[in-house]
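Read through the structures below before going on.
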Structure 1
Amino acid sequence: MLSTFIKAFANLRTDRGRDRYPAFTNHRAPHKPLLLLSVMDLMAQGQITSSFIEPSLELVETFNGYYSRIMPPGSATSMAYPFSRLATDGFWERVPRAGYDAKTQYNVSSMKRLREVYHGARLDEALFRLLCDPESRERLRAVLIETYFAPEVRPILLEQGQVNYAAYEYSRRLIGESGAAQWEDGEETSGKVRDQGFRKAIVHLYHHRCALCGIRMLTPEGHTVVEAAHIVPWSRTRDDRPANGMALCRLCHWYFDEGLMGVGKAYEVLVSKGIQTEQNLPGHVLSLNERRIVTPEQGVFWPSQDNLGVHRKECFRA
């Protein structure tokens, strides 16, 4: 059976065009191979445990990560394209919602529309069993990378898969050990793992909400407004524990790093008087002063007052 799926993976029905796709994707659409690589990664992590494939946020983020690693900056796409179209390759069956037909090719060009039409997709059971086996999974991964991508980007895709797995394990360790883990300074790949793993842990704990302003914006395409911010810089502490982090929207992250916002001893938002200088129009930020911050559900993951105290003393402009 492995040889059957090696052949199927090497002959995916992909769009072609020298004017549409770069030489490093062999002038072919990279979407289907990247989606399959993403499914393999989530299976290796234990996040996909059955042949049913849900168009989950984790799968979207993994797909987006692969796409952004190799495609030119500013390139935009949607996992909706390959998710619905892989059904033409014989091992991927769409699971429609009531009122829709699995065999009909609907115009699905966004994740919102995809989730309206389909519950998800189901892998061929024989393929699923093969992908559960690490050796078979890696052979099929190699087929995808070597068939659809030029030699210069193959190491990047292999590295991305390794980073995805290691970052997921690191995020689990940060959360599972109540933040007992730290990451020693190492080579470039370790830095990527640490950054990605810290982000996964913090954004998950805060449910994609900004700790300071409370905003939660998550698009169907997997883009979120929040970032994972260290309270005391990692370059100084080497501390990735959740107690040294908060999820912050991009604006609040900037305010926090500039010392224009902070967090008080009662976990209230502090807004610096310096924000009200003549040239500024702070808008809604002033209304956040003394409002209680958003915190994780478990107290062990709340921002440490020791770290917040360092920020208040050394960074916040009272």
Structure 2
Amino acid sequence: MIDQDRSTALVLNQGGHPMPSLVELAEREDDLQLRFVDNQLSLNEQVNQCGEAPVLILGGKPDDTLALVRRLPKLKLIQVFSAGTDWLDVSALAQLGVAVADNNGANAVAVAEQTIAMLCAVYRQLDQQFQSAKTGTWQQGLGDRPWHTFENKRIGLVGLGRIGSRVAKRLAGWECEVIFHDTAPFDEDYIRATGARAIPFDELLQSADVVSLHVPLNHLTRGMFSEREFGLMKKTAVFLNTCRGPVVDESALIHALQEDRIFAAGLDVTEVEPIQSDNPLLTMSNVLITPHLATRAEEVSEKINPHIIANAARVIRGEAPTSVVSPV
């Protein structure tokens, strides 16, 4: 095994290629070195190259993270680039004494903006407007579904964390009411700053004109929206999901839309990705789908890398990392 410096953070990515932006940031930190390891190597070779480094930065999704971590007894932190960590067994890693840290909400603004844009597109049927103009039909053949504005609508946010709170703040001035439900405790100042009002979950579903999901994917939230939840919603309600596809029982969503139990849906995520070509959602005129790109923005990348390096440096110095995911 390589005599690995304890001040080294490992970056596990495809090909083991150096990432210049991370290297440049690491050079500004005292006593922090980066070592890039190819995640296509055999498990034994990866273990050999990782040595006793306390930090592992995942630039991809290893085939078996637990198998690797079990052979890295000095590891303290796994740092990921994404907001979601559902592809890691956070609870099992915690039992091994390894924390998992996400991207510290670097993509929260981008996702919040796309959520609002998605609702606007659904309400104003922008996809059909774009298509009508491009095909030369102009104002003809746009269907008979009603168009709406945000005015006097009740926007229900399921989750008021990093993204949900930013959706709420950005809706200030849109002349709508923002309500939310979240199982996590928030202090009064945090809630007051969002302008949102807390109500029980079922009341939110029954009264909201828009239901927008902003929860992490874990064993508590997987499939949390199914027949029961869609059955409680108003027939005029719009359903938005910009968090994770498996939070929703997609067959139940499809049935609700087919049977006109809800008005429309805007989705950046689906249960299976890429979405299968025969999925009924693709042919529904009241459904807008984007290919899980709500997080994409130059500003997001500018936030992620500094956080990753700063967190690695904290662990190297013996400090606690930030943005640690709860092992639920």
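Computed from the coordinates by the stated procedures, all read-outs in this text should not be read as laboratory data. Just so it is clear, the model here is predicted, and its values are computed rather than measured. Cβ atoms are built from the backbone, for glycine too; each structure is taken alone.
When FRET efficiency 1/(1 + (r/R0)^6) of positions 232 and 296 (r between Cβ atoms, R0 = 30 Å, to 0.05) is computed for each of 1, 2, the one that comes out at 0.95 is 1. Tell me which structure, out of 1, 2, gives 18 once relative contact order in percent (Cα under 8 Å, 6 or more apart) is calculated. It must be structure 2, since only it matches. Looking across 1, 2, the calculation of helix-only ellipticity at 222 nm (-39500 (n - 2.57) for each DSSP H run of 4 or more, over all residues; to 500) that yields -9500 traces back to 2.
Using the calculated result 1.36 for Rg/Rh (Cα atoms, Kirkwood Rh), for residues 64-143 alone, pick out the matching structure from 1, 2.
Numbers: 1: 1.02; 2: 1.36.
Corresponding structure: 2.
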